[in-house]
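Novice: Please go over the structures that come below.
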Structure P
Amino acid sequence: MFKWILTLVVAIFLLGIISPHLARFIRFGQLPGDMAVRFRGRTYTFPVASTLLLSLLLWLLSRLI
């Protein structure tokens, strides 16, 4: 059990470090299919296509391992 928790903590830490760089590389939130809604002076983004793309990449990576 401890190994899984440690693995999860390390994975979240690495994602926190890598995600800003990865977001600039794949334009997270700016792909076709991502929605941006402006409401009362604020912009809310719903990165539907980006989430699907990242899910597909993680699924392919898990299948290779």
Structure Q
Amino acid sequence: MNDITEFVKRLDPHMAAPVIETSIWRSTNAEVDFEPNAAAPIMRTQNIVHLVEVIAGWYEKAPAAL
């Protein structure tokens, strides 16, 4: 398996809904892209762009939860 596949697998445990306060999505710089108890990210273009940038940055420097 390649590095990207491994990285995406590390995200898998964090994909449950609703997004709780202690999740990686609410306890990192991705928090601005999620409403409390959301089942999905905020769907405005600027939030999706930001979230993609955050996740891509985690590939280089993952938060402790990953």
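Each reported figure results from applying straightforward, stated rules to the coordinates on display, with no laboratory input. Predicted, not measured: the structure shown is a model, and the values here were computed from it. Cβ atoms are built from the backbone, for glycine too; each structure is taken alone.
Novice: Of the structures labelled P, Q, which one yields 21 when relative contact order in percent (Cα under 8 Å, 6 or more apart) is computed from its coordinates?
Specialist: P
Novice: If distance in nm of label points 7 Å out along Cα→Cβ at positions 2 and 42 comes out at 4.2 when worked out from the coordinates, which of P, Q was used?
Specialist: Clearly, the read-out refers to P.
Novice: Further question: As an exercise: Kirkwood radius over Cα pairs in Å, calculated from one structure in P, Q, equals 12.2. Which structure is it?
Specialist: The structure behind it is Q.
Novice: Also: Assign the value -22500, calculated as helix-only ellipticity at 222 nm (-39500 (n - 2.57) for each DSSP H run of 4 or more, over all residues; to 500), to the correct structure from P, Q.
Specialist: Details: P: -22500; Q: -12000.
Corresponding structure: P.
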